[in-house]
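Quick note: the coordinates plus some simple rules give every number you see, no bench work behind them. Please read all numbers here as calculations on a predicted model, not as lab measurements.
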Structure P
Amino acid sequence: MYERILVPLDGSKVGEAALDHVEQLVSKIAPQVKIELILLQVISSLTHYVIAGEASVQVPYTDREMAQIQKKAKEYLDKAGECLKKKGVTVKTRVATGRAADEIVAAANRVKADLIAMSTHGRSGLGRLTFGSITDKVLRSSNVPVLVVRAPKGMENS
């Protein structure tokens with residue numbers, strides 16, 4: 001049974017769509033099984049652009065800027081997990097940096113997750129080719145079962 005569930009969140013409403021399904025799943029099995037939910041956010045952009053006139057240069061974030069970004073990610077994850085904590089679910093949060101799909105798979109292995117539950121933005125065609133699909137990459141490389149929740153209609157581009 002699913003006792004440890006990893007839920008990667010990207011800060012978008014689409015990303016949070018999986019939480020509703022996890023909440024339903026937990027409500028059905030929580031009385032019999034102690035559930036641990038691990039909310040993960042991956043910071044994949046470690047640089048930003050500085051623009052001066054017509055020139056731009058890519059600059060790495062300073063340690064202080066990265067600490068602030070990680071703090072905001074942790075606050076977001078804490079808030080996202082509040083409703084499940086109220087239902088008696090143990091909620092832990094993790095912030096990682098790197099390539100999203102790789103970090104999700106690594107985190108699932110590290111925490112010994114029984115399930116990864118994640119949303120998909122529902123892109124297809126050129127959008128999918130251009131942006132890639134983190135969900136596809138996780139599906140292909142994970143040893144852990146993956147529950148994929150499609151974004152609700154009208155929310156795909158959020």
Structure Q
Amino acid sequence: MGTVSLRLATVADAEQIRAIYNREVLHTVATFDLVPRTLEEQQQWLSERTGAFATLLAVDPTDPAGDVVGFGALSPYKERPAYRTSVEDSVYVRRDRAGEGIGTMLVSELARVAVASGFHALFARINAAGEVSIALHRRCGFELVGIEREVGRKFGRWHDVAIMERLL
């Protein structure tokens with residue numbers, strides 16, 4: 001992982017981000033999206049992320065499959081004004097690069113950005129069966145604060161969501 005570094009994403013990175021994300025949409029329950037994003041939708045998603053809600057990329061210029069090996073973003077936790085001091089993270093790592101510490105790099109940096117931006121609480125909403133993602137967030141200082149039962153339906157099954165929180 002010595003060649004992996006973090007940088008801000010630009011709209012020019014949309015295709016590589018989309019490839020990582022759409023694999024999860026089509027084959028896993030890491031996201032509850034059901035339809036893959038188009039390039040235009042991914043570009044729009046990126047253009048809406050600035051400042052505290054910018055997208056971070058994990059890049060490896062030596063990777064022959066493409067230099068973007070993971071990404072993470074902060075999003076508003078809820079729309080109501082009282083929630084403005086809370087944010088939610090989203091982190092995806094290319095499957096062929098799992099287990100290299102890239103997720104830890106991304107979550108740690110997102111937490112640093114959240115602190116620098118004045119947020120108080122950082123949340124992660126994770127499929128409750130996602131043991132790797134839950135362990136990643138625990139390593140990064142998150143605690144399990146609740147389970148939402150059968151709130152998502154994908155691949156013909158109900159899925160629970162684990163709510164994890166880190167006070168900043």
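Remarks
- Read-out helix-only ellipticity at 222 nm (-39500 (n - 2.57) for each DSSP H run of 4 or more, over all residues; to 500), computed value -12500, structure in P, Q: P
- Which entry (P, Q) yields the derived value 10, 38, 41, 11, 0 for P(r) over Cα pairs in 10 Å bins from 0, in percent: Q
- Which of P, Q leads on relative contact order in percent (Cα under 8 Å, 6 or more apart), largest value: P
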